[in-house]
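Values quoted throughout were computed directly from the atomic coordinates according to the rules given, and no laboratory measurement underlies them. On a predicted model such as this, the values are computed, not experimentally measured, just so you know. Cβ atoms are built from the backbone, for glycine too; each structure is taken alone.
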Structure I
Amino acid sequence: MQVNMHEAKSQLSKLGEKAWEGETVVIAKAGKPYLDLVPHRETGAVRKPGRLKGHIVIADDFDQTSEEVIAAFEGEL
């Protein structure tokens, strides 16, 4: 559903309930989509840097890319 900014101001509680229930709520400004109203979701576990240490291996030649691969990415092949 799309509502204009003025309508969103006057019906925020109702729109919040709709968003919480899973409905897509878009707030428009000058007739164009401006904001998406989405429910707050608790974030997952706190990130712990280094928890995959020793589980990821990067090859010694990781940053050595062949000219053929570079040319392919640049659209030259």
Structure II
Amino acid sequence: MHEAKSKLSELGALAWKGERVVIAKSGKPYLDLLPHKATRKPRVPGRWAGRIKITPDFDATPPDVIDAFEADK
């Protein structure tokens, strides 16, 4: 732990490079040093309400597309 205090900047740089940094106390693993990752904001349902339009024929599949899929059978 004492050695980690004096080398904290170096250990932090190693953690940011992706190396695993474990700080020991009395010879036993005590802490894992990890880089800070910003948390994502929670999703807000309905943000696009009224901005997306779906045409009435959205679910209709054109006959030529159906024929193309059925031709392989």
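Laid out as a table, the results:
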item: Ranking I, II by distance in nm of label points 7 Å out along Cα→Cβ at positions 8 and 32, the structure that comes out highest; result: II
item: Parent structure of the calculated result 0.05, given that FRET efficiency 1/(1 + (r/R0)^6) of positions 24 and 56 (r between Cβ atoms, R0 = 41 Å, to 0.05) is the read-out and I, II the choices; result: II
item: Winner on distance in nm of label points 7 Å out along Cα→Cβ at positions 16 and 40 once structures I, II are ranked, highest first; result: II
item: Entry that produces 18 once relative contact order in percent (Cα under 8 Å, 6 or more apart) is calculated, selected from I, II; result: II
item: Of the structures I, II, the one that 18.5 was derived from, the read-out being Kirkwood radius over Cα pairs in Å; result: II
